[in-house]
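For reference, the structures are reproduced in the following blocks.
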Structure 1
Amino acid sequence: MSEEGRGALEGKVLGIGGVFLRSADPKALTAWYRDMLGVGAPKGEWVWNTTGGPTVFAPFAADTDYFPAERQFMLNLRVAGLDSLAAKLEANGIAVERRAEWDSPEAGRFARISDPEGRPIELWEEPAE
């Protein structure tokens, strides 16, 4: 990147640099995210190179019912091939919740799962262009 281009970005956040969470069994949880969702770095690596696209950062009201009240956050993961991923997860014994009212041509398609430690995860497939 040129000096001029760098200067235009100075003092701005460019994107999410990492997601860190506590776990009773970090190795097992890392493997679950990698094997079930393809999230995280390949075995033996530290960095996960993601595909570019939109990222939503949206604080919700403390009393929202959009995700479980006992959870402070919910991961939303942008996916390709929601139906294929849902089938893979279900074949591995992971409950996948889908509701027609969650989907729309403007917002895309959604499904929800939980990780092995109960964290809510929303899977989001962008609308077709």
Structure 2
Amino acid sequence: MREHQQAFLNKGASLAAISLGDRNYARIFQEETGIDFPLLIDEQRQAYKLANLGVANVLHLLRSDNFKSRNRARAAGHRQHKFGLNPFQLGGSFIFGPGNIDHFAHLSKTFGDNATPVTLLAALERK
């Protein structure tokens, strides 16, 4: 997302991420990734539960879609960061608008199943 941050700002959007780790984990993650948008801390996974985000298991490591995502990430120069307290917690991507409106939601089905920046930017166009 960091590489596409300006495109989101140009569309009037703001970026934020939610971390499962504590303050120290979040600080290290921000330093390693270079993100400068807000990184909120949710050690109790309350936001994840409210968004009904799934939790993977060890079998997800063997899924073909996970294997493809790992290869794609590796080829793009990404690497696995330090595991947090809940390494099997799956994520999601959302676009929220004023007035408590959900414009877009993508709930990850496995590791690496993330909405692409292109998909998120297109969703901003439709809102």
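Bear in mind that the values in this text are calculations on the coordinates, not laboratory data. No experiment lies behind these values; they were computed from the predicted model shown. Cβ atoms are built from the backbone, for glycine too; each structure is taken alone.
If helix-only ellipticity at 222 nm (-39500 (n - 2.57) for each DSSP H run of 4 or more, over all residues; to 500) computes to -5000, which of 1, 2 did it come from?
Working: 1: -5000; 2: -9500.
The value was obtained from structure 1.
Which structure, out of 1, 2, was distance in nm of label points 7 Å out along Cα→Cβ at positions 30 and 46 calculated from, if the result is 1.2?
Structure 1 accounts for this read-out.
With mean count of other Cβ atoms within 10 Å over residues 54-61 derived from the coordinates and found to be 12.9, which of 1, 2 does the value describe?
On the way: 1: 7.6; 2: 12.9.
Comparing all candidates, it corresponds to 2.
Thinking of 1, 2, which structure, once Rg/Rh (Cα atoms, Kirkwood Rh) is computed, gives back 0.99?
On the way: 1: 0.99; 2: 0.94.
Computed on structure 1.
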